[in-house]
Structure I
Amino acid sequence: MDFLDRDAAPLTSAEWTRIDEAVVKTARQSLVGRRVIEVLGPLGSGVYSIPYSTFSGKTPTGIDMVGEEDNFVVEATQRATINLPILYKDFKIMWRDVEADRHLGLPLDVSTAAVAANFVSLKEDDLIFNGNKELGHEGLFTAKGRLTMPMSGKWDESGSALADVVKAAAALSEAGHYGPYSMVVSPMLFGRMVRVFANTGMLELDQVKALISGGVFYSNVISGAKAVVLATGSQNLNLAVGQDLVTGYMGPVNMNHVFRLMETVALLIRRPDAICTIG
């Protein structure tokens, strides 16, 4: 990947390894969308766009003794193409810090790389959940054709969260999506599920997890009282990754070292009715 110009940076291979490890560790801790959506790729750093198929509705499946019926065919409703934008954040490591760490025999301080990784991770999740109007990208909460449900209050009452999740799962099942299901909620709603459910001695969150076998998560990019339940699987959704998170060298500025952390990604919504938003 010569475009990263990593050989031009005044860093040793061990110091580059520390930066890469800090980026990967932070991303794994921060990213939420990738926990519920399968990754397609990496497809290549130069890929500008990707075509994909979308599907809608339910169709019958054949069952007979000879298999000669020709009307049980899965066909794409339409073919779409989506651009893969660049998500990036630059960070700086001071030349004196590099020299001081080497003089003292300390490992290179890579905290700025970790902070940059956190910012890019949040931007990726924001694209997945909220979309981007300027780029024409839909997110899980904005996708046309998704299922929607009103929320029972703001889950203030015990049992209201579980009741809404049961309704969402039933709606997905009615649309032909039989799980496994995953759910992502705002931090506020996640906190309201951490309470004892009725007189069971169990948390309401545990009751919800018993139904949502793909996991229940929260993301800081989801504001207010909102939740999304989705039927997981590449037949429904993919996160297309052109270039996965990687760090390149931008060059010296006033003797200090500037780097860029970047990736190219886009959400592919193949079957929008596999998404049910609550709120």
Structure II
Amino acid sequence: MLLVGNYNHLKIARITAKGAFLASEQGEILLPGRLMPKGSEPGGIVKVFVYRDSEERLTATTARPRAVVGDFALLNVKDNVSVGTFLDWGLEKDLLLPFGEQLAPLRRGQRVLVRVYLHSSGRVAASAKLDKFLIPADDTLAEGDQVELLVYAFSDLGAKVVVNNTFGGLLFSNELFAMPACGDRLQGYVKKIREDGKLDITLRRGGAQEAASDRETILTTLKARDGFLPLTDRSAPGAIADLLKMSKKSFKKAVGGLYKEGLISMTADGIRLKDDSGA
């Protein structure tokens, strides 16, 4: 089956002065001569990206676009035309973001996060309305699973993320120790799967592994700062997050453990690494 807007492995049916004509169930598709791999011969197989040119004809290229159908990508705005905005996706023919698929007016030089999709006309297009492409979580996910995240919007609750290029999730504000930007890709974990299939996401693994990581973070930071941190259980959550990238709850738990181990001492103005600590 021919995948328009994606890569295909097609057989060279014939070669002419224009280039190689590739066989497909939708007829022959031209791969221009300047794009033909060296040594191309009839009967050979080539990997090409297939899309429609400015005259709506199926065409092939060996160039690699920045995104294919089904991908989310942060692309540069090239120009506005009567029907929408052209985006630079790495091919000679720019990618159209129709006005009806935009969230706000765009200017040349801006970057916009879009989802590449196949329009009903058969053309490859882009949409900035990402929510409509996200589906509820299914049984391929479980709480605690490690997932890939793409930050795409912000709300009063936190950062909205695309999970594994498919599902919708939320990183609550107390998870964001450093504010990400739209288009940032992060690694996280499924904290909770809600009844509606939406996902609560955390950046921290949890459990014993998280506790061990917090312990090492505090010890490493103490050593890097001459054995002293100006943090106590009365410190603001923001101050703890700035220095250690962890919540106040996690900080207090880890500090309590280190104190019981005899590795640190606590004073009114902070915590200090004991001289005999070999950790």
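No lab work stands behind these numbers, since they all come straight from the coordinates. Please read all numbers here as calculations on a predicted model, not as lab measurements. Cβ atoms are built from the backbone, for glycine too; each structure is taken alone.
Given a value of 76, 48, 35 for Cα extents along the principal axes in Å, for residues 66-193 alone, calculated from one of I, II, which structure does it belong to? The partial results should precede the final answer.
Working: I: 76, 48, 35; II: 45, 30, 23.
Structure I accounts for this read-out.
When helix-only ellipticity at 222 nm (-39500 (n - 2.57) for each DSSP H run of 4 or more, over all residues; to 500) is computed for each of I, II, which one produces -9000? Please list the in-between numbers first.
Values: I: -9000; II: -4500.
Label of the source structure: I.
If distance in nm of label points 7 Å out along Cα→Cβ at positions 42 and 130 computes to 4.8, which of I, II did it come from?
On the way: I: 2.7; II: 4.8.
Source structure: II.
Assuming 0.00 is FRET efficiency 1/(1 + (r/R0)^6) of positions 74 and 98 (r between Cβ atoms, R0 = 25 Å, to 0.05) as calculated from a single structure, say which of I, II it is. Please report the intermediate quantities before stating the final value.
Values: I: 0.00; II: 0.85.
Computed on structure I.
With relative contact order in percent (Cα under 8 Å, 6 or more apart) as the yardstick, tell me which of I, II scores highest.
Numbers: I: 30; II: 10.
Evaluating relative contact order in percent (Cα under 8 Å, 6 or more apart) on every structure, the highest lands on I.
Thinking only about mean count of other Cβ atoms within 10 Å over residues 58-65, which of I, II has the largest value?
On the way: I: 8.6; II: 18.0.
Once mean count of other Cβ atoms within 10 Å over residues 58-65 is tallied for I, II, the winner is II.
Out of I, II, which one gives 81, 42, 39 for Cα extents along the principal axes in Å as computed from the coordinates?
On the way: I: 72, 56, 36; II: 81, 42, 39.
Checking each candidate, the match is II.
Work out the source of 14.2, 46 here, i.e. which of I, II gives that when Rg and Dmax of the Cα atoms in Å, for residues 138-225 alone is computed. Spell out each step's value before the answer.
Details: I: 12.9, 41; II: 14.2, 46.
The read-out was computed on structure II.
One of I, II was used to compute FRET efficiency 1/(1 + (r/R0)^6) of positions 26 and 250 (r between Cβ atoms, R0 = 30 Å, to 0.05), and the result was 0.00. Which label is that?
So the calculation was done on II.
Where does the value 0.20 come from, among I, II, when FRET efficiency 1/(1 + (r/R0)^6) of positions 202 and 258 (r between Cβ atoms, R0 = 41 Å, to 0.05) is the thing being computed? Mind dumping the intermediate values first?
Values: I: 0.20; II: 0.95.
Label of the originating structure: I.
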